[in-house]
1. From P, Q, which structure was distance in nm of label points 7 Å out along Cα→Cβ at positions 274 and 594 = 5.8 calculated on?
2. To test your reading of the models, identify which of P, Q gives 25.1 for mean count of other Cβ atoms within 10 Å over residues 242-249 when calculated.
3. Computing Kirkwood radius over Cα pairs in Å, for residues 74-209 alone gives 18.8 for which of P, Q?
4. Compute mean count of other Cβ atoms within 10 Å over residues 218-225 for each of P, Q and report the one that scores greatest.
5. State the single structure among P, Q that was used to calculate FRET efficiency 1/(1 + (r/R0)^6) of positions 458 and 490 (r between Cβ atoms, R0 = 41 Å, to 0.05), giving 1.00.
6. Among the shown structures P, Q, from which was the value -8500 of helix-only ellipticity at 222 nm (-39500 (n - 2.57) for each DSSP H run of 4 or more, over all residues; to 500) calculated?
7. Output the label of whichever structure in P, Q has the greatest value of mean count of other Cβ atoms within 10 Å over residues 442-449.
8. For distance in nm of label points 7 Å out along Cα→Cβ at positions 570 and 634, which structure out of P, Q has the highest calculated value?
Structure P
Amino acid sequence: MGTTAFYSNKEEIYSTYDGNDLGYTYTPESTTFKVWAPSAEQVLLKLYSTGSYIENGAQVLGIKQMLFDAATGVWSASIDGDLNKTYYTYVIKTEKGTHETQDVYSKAVGVNSTRSEVVDLSSTDPEGWENDKHMLLDRPNDAVIWEIHVRDFSSSDTSGISKEHRGKFLAFTEQDTRIPFTSYPTCVNYLKQLGITHVQLNPVFDFGSVNEITGVEYNWGYDPVNYNVPEGSYSTDPYHGEVRIKEFKEMIKALHDAGIGVIMDVVYNHVFSTADSPFEKTVPEYYFRMQNGKFLNSSGCGNVTASDKTMFRKFMIDSLRYWVEEYHIDGFRFDLMACHDIETMNMIRAELDKIDKRIMMYGEPWTANDGENGISGEDCSNKTNAKKLSSRIGMFNDDMRHGIKGGSDDDSKGFIQGSTHSAYNVIAGMMGASSVTFGNWANEPSQCITYDSAHDNLTLWDKILKSNWCDDFDTTENSYIAQNKLAAVLILSSLGIPFMLAGEEFARTKHGDHNSYKSPDSINSINWTRTVRYSKLVDYYKGLIKIRKAFSPLRDNTTKAVNDGYIVYNGQTISLTIKNDTEDEWKMLSVIINNSDNPCVPQIKSQYELPESWYVIADGDKASDKAISKFDPEKNITPHSALIIVDAKSYEKINGVDAINEADDVVPDIQISKELMDLLK
C-alpha cells in the first residue's frame, strides 16, 4: 500500500490526486468521504453523535471500511441517509502505527477540534447571504488596511458591545456601538467613520492554544489545527461546528455591509503540533520538510510545511479557494511567506485570479529560521526574490518600518524621532520600493506593504515612548504625538499599500509588552476610551486617509506615479512632489516632512513646472481634504511636523475660490462624565 520514507524537497514517490472532492461531499440522500492517504494499509470511517469524547451521550454511530484507489492514493466511502450534523474521524493504519484523526479537509469540527463534522453548508448562510458581495478594489493600492485581533476588538468593557458577544465574531455585527456613557463610536461604527477600506483579521481559522471549553486563555492564534474551520473560541457555541460557521459568515456580511473588506491572516507554514496534526497522522512524514529524519523548522514553531510538494500545494490552493467561495473573504496575508516556494505562491495567485484578480494577496517576506527552510534561497518567497513573484503578491517593507521608527523592540531611533541615518530607507519606502534611483526590490508599488507596526513587537506608541526613554505608557506628551503624526504621514502619503495596527491612530499601548501573543486581555484589548483621549490624533488620521483617497497618484499601483514624482532630502526635510493627470483632481501635491528640532523653509522641487500658488491641506495640527490655509513659501515648517500642499488653481476649480475650511474637523473640548471616569479607572 505504499511506504513512508525520507523525502527530498522535490521527490515524491506517491500517487497524487487532482480532484476537488477531498473531505466530504454532502447531499440529504448520502454523503461521500474521500481522504488522500497513499501510505495507509487500512482506513476506517468512524461516525459519532457528538463532537468530542467528553460530551454526555457520546456514542459511535457506525464504522465503515474505506476502499482504496492505488492510482490516486485516495480512500473513499459513501453513507446513505442524511448525515447533516454528524461527526466523523478516520482511523488510519500505516507502518508508523494506527491513529484516529480528524479530516485534513475538515470544514467543521466539534469542540477543541478532535472530530470533524458533516454540515449542510447552505443551512449556515445568514439571511441575505446570497446578496453579499466581495469588497474588492480595482487597484490594491486603493486599500487602507487596519489589522485587528477578533478578541482585542471588543473584549474590553469600553467597547459598548453586549456582554455575550465580547471577544466574539458577532461583536462585528452590532451596529451603532458607543463607549458607554458617551456618544463616541466604537468597533465597526468607529471604523466606518475612520475611513479604512479593509480589516486584516489575525488568525481566525481553528487554532490549538486556546481551550474552546473554558475560553480563558489568550493567544494570537498562529498555531493552526484545522485550516478550513473557523476558530471555536470566537463563537457563542464551540460544541456545534455549524454555529461557528454561521457566526463567521455573519461577521463577514456585517463588515461588507459597512463597506469594509476582510483580509484573512493565514498560517500555512507550520502546524500547532506535528505529531498530533491530521497531516502527520494521515500521511506520516509527507506534508512537512525533513532532513535526516528531523522536521525542519524555518517557521520557528517546530516544523515547516512542504509547499513545494504536490499535495500540500494542492491543499493550500483548495483551502484558499474555499475561504473565498464559501466565506467571501477578500484577501489573504501570508505568515512567514518565505517558508513557501515561489512556484506555489505564483500558482496561488493564478488560481485566485480565476475567481477575481482583485483578491488581495501579500505576506511576510522572511522566515523565523533561515537555516532550516529546506528549499534553496533562490526558490523562497522573500524580498530578495520579489521580482520573481507576481507584482500583485505584496510584501511587508521592513526596511521602511525600521527607517520610520528604528528597531521594533529596542530604544533606537528612526526618522520620526529625528534620526538622519534612516532617511534613505524612508525615501525608498515612500517611492513604493520601486524607484530605480532610491531602491527597487519591488516590481511595482502594489508589491510594497508600507507600515510601521503590526501585532507583533511594540506598538508604535510604545516604541515612541521607549525610544524617548519614557516609561509612562499613558503619557500625553505633545512631542510624542507629533512623532506619531509623522509616522502617519509617511505611511498614508507613500506610494505603496498602507497598513496600520489597530489603534495606531489613538496611541494604542500594550504597556511595553513587545510579544503579547499569550498575554491577558488587560494588555491586548482595545481600550476605546483612548479614542476620546486622543481624538485629535484620530481626526488627523481620518484627514490623511481622505487626502489619500482624493489624490489618485498616491494609490497608483504602477510605476507611473514613481516616475511622475520628485523626492529630495536635504538632511532636515524630505519632500515628495507628484504630478497628477487625472481629471477632477488636484494637479500637483507635495508632502514635506521636517523631522528635525529646528524650523525650516519648505523645499519643493519637481521635473515639471511648479504651480504659482498652493493650499495647505495638512500641517502639524490638522489634516483634511479641504484647504486649511493658503501656503506661504516663506513660512517655516515647525519642528517635527509635516505639510501637505496642493496646487491652488486645480483646487479652486474643484472646490471654489473661497473653499478654505478653517474649522473643518475641529474637535470640541472633551467633557468626561463621572461614569466615564469610573470606566477609565
Structure Q
Amino acid sequence: MNRIRVGVDTGGTFTDFVVIRDGNIEMFKALSTPARPEEGIVQGLERISLRDARDVKEVIHGSTVATNALLERKGARTALLTTEGFEDVLVIGRQTRRDLYNIFVTRPAPLVPDSDRFGIRERTLYDGSIETPLDVGQLRATIEKLRSRNIESVAVCLLFAFANSRHEDAILDELRPLGVPVSLSSRVLPEYREYERTSTTVINAYLAPIMSRYLRSLQERAGAPLRVMQSNGGAVHAEAASEAPVKTILSGPAGGVVGAFHVAEMSGYSNVITFDMGGTSTDVSLCEGGIKVTNESQVDGMPIGIPMMDIHTVGAGGGSIAELDPGGALKVGPESAGADPGPICYGKGARLTVTDANVILGRLLPRFFLGGAMPLWTDRIEPAVRSLAWTRRWKTPQDLAQGVVDIVNNNMEQAIRLISVERGYDPRDFTLVCFGGAGGLHAASLASGLGIPRIIVPCFPGALSALGLLLADARRDYSRTLLVNANDSAARLKIALAELHRLGAAELQAEGFRKSEVRHVDSCDLRYRGQSYELTVPLTPKFIDDFHRMHEKRYGYANPKKDVELVTVRTTFLGRTAKPEFRRAPKSRGKPQPQERRPVWIGGKQVKTAIFDRAVLGHGNVIDGPAIIGEYSSTTLVPPGFRCRVDGYLNLVLE
C-alpha cells in the first residue's frame, strides 16, 4: 500500500495542505487559527479522505510558532547562566551599528533581563584547559534562586565552552531536578564569537517550552509521525525540533525556497530569485546555482549563528493594511489583517487591504478564489472605502486601489533589490519564481521594474511552500571551532571530522535512514590571519587555494603569501526522502479559449482582458496579455506586453 504523505504550511492567513496519494498531488487551503495554530492543522487533516488513519505515513510541518513567539516576545521566562563577569554580553553585543547617523535608534531589549542573568564561578581557557574549576556550591545556590523565580527555561553559555564542554555538562546535571528545558551553548552552537553564541543559545531556551508544548499537542492530535522543517532547508523529527526550536525560525519560508528551486531546476533554470507573497508577508531569496545558506542571520536585531537559508522578509502581503502615516502619506503594511478579521472582502474585515485593492481593480475573481468555496464579499469593499474620510484625495476607488498596489509593489521591489543589486547581482541574469496566494498578481510589475526577463508561476503556486516540505531531505548541520593555521591543520581536522561524522551518521540512523540513503558534505570557515570574518569553502584537497580564489572574487584581492587560519570545520548530513514524481505533460492540441473578456484596471486605465481557467491550459499553450489566469490557490496577471506559455511541467512562463 502506498501510504500518504502530507505537507502542512501554516501562514498568517491560510494554512496550506499538499497531499501525496498514490503518486498524485492534491492540495487545499484552510483559514489559519492564529491563537491555536494546531486547531487549523487538525481540522485540515480531518478533511483528507482516509480509509484508515494509519494510511498517513508522515506529516511534514512548516511552522511559524517559533517565529511569532520571538517577534511578539511571548516566549518563556528564561535565565542565563554564564561565566562570572560576562553576564552582560547579551546587552553589550557588538560595537557595529546599522543606523550609524540615527541618534534616536534604540536596541531591542534582551530576552533575559538583568535580574535573570547569573555569573557562575569557573573559567575555561581558549585551548580547553581549565583555569578555575566549577564552583558547585555557588552553582547550587544560584539554582535555588532560579527555583524561587519560577524560571521556565535555562540557557547556559560559558566562556570557551566550544573548546571544552565539561563545565556546561556538569551544570546540566545539577539543573535536572529543576525540571525545565536547558539549552547548552556547546550543543546549540559550539563555535567561537561569544555574543552570537550567547544570543543563539538564549533564543533557543526562550522558545523551547512553547515549541515543545505545541509540537507535543500537534503530534498527539495528528495521529501520525510528525517532522518539522528547519531554517536550513531540511526536516527533522518533532522531538529534535522541540529541543532546538531556534533552528525552525524560517521553517515555512524555507519550504517555499526548496519547492521553488526544485521547480525551476526541473525547467532548466538554476539562477533564480524566489518571490513568495502570502497573506501577511513576502519572502525573497536569491539562488545562484543552488540554495544559499548563511550562518550570519538576524531576527529583530538578534543574531542567530546556526545555518539558515538566506531569506529576506518584508511586511507586504495580501492582507497588508492601507492607512495614512503621521505625515498624511498613504502607507501599506507591515500591519496585516491576518485570518481574523481578514480583508474586507472576506466578510468580517473593515480596513482596506491589498487583496481588497485587487478586487476593486477587477483582478481577483470570486469564482476562482478557493474554487468558489469561500465567497468574496465584493459589495462590501467600495462602501467601506467611501466611508474612509481620507479617500477624498482620490477621485475614484480605482485610483486609491492602484495607489495601494503601487506602494506594496515598491516595497517588494526594494526587498528584491536588497538581495540582488545591493549584493552585486544583476536581476537581469535571473528568473523570478513567483508563488504564494498573492504573488501572481504582482510578479509582472516587479519583473518590469527590475528588468527580470522571465517569470515562472509553478503548479499549485498558492501552496508551493507546503509542496517544498515534501521535497526536502532530512538535514543535520554540525560544526566545531578549531582556530588553527590551515597549513598545519591536518591532524586536528581529521579528528574533528571523524567526531562530527560519527555523530551525524548515528543521528540519521536513529531517524530510520539506511546507510545508502545518507550522504554528507564537508566545508570549513577560513580567513587571513588578523581578519574578523570568514569565508566558507568546500573541504577539498585544495581548499586553501580555493579560499584565495573565493576571496579575490568576493573582495577583489587575494594574498597567497599570508597565513590562512582555519576557524571552524562544518559538515552537513543529508538523509534522502521519498519525492513526489513530476511527469512531463504531452503537447496540447488546439488553442485555449478564454471564458470571457471583461474590463480590468491595468496601469491606471480599464483594459479589456481575457479570462482563462488554468485547469484547461495544456503544454505548449500560449496566451498574449492582457489576460488573467485564475485557479484554486492563486491568480496570475499577464499585462499587455507580456506573453505567457505553458511548459512541459505545466508551469506558466511569462516573458
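1. It must be structure P, since only it matches.
2. On the way: P: 22.6; Q: 25.1.
That value comes from structure Q.
3. Label of the originating structure: P.
4. Numbers: P: 22.4; Q: 16.5.
Max of mean count of other Cβ atoms within 10 Å over residues 218-225: P.
5. Only one of P, Q returns 1.00 for FRET efficiency 1/(1 + (r/R0)^6) of positions 458 and 490 (r between Cβ atoms, R0 = 41 Å, to 0.05), namely P.
6. Answer for the origin of the read-out: Q.
7. Max of mean count of other Cβ atoms within 10 Å over residues 442-449: P.
8. Between P, Q, the highest calculated value is found for Q.
Bear in mind that the values in this text are calculations on the coordinates, not laboratory data. Quantities reported herein were computed from a predicted structural model and do not represent experimental measurements. Cβ atoms are built from the backbone, for glycine too; each structure is taken alone.
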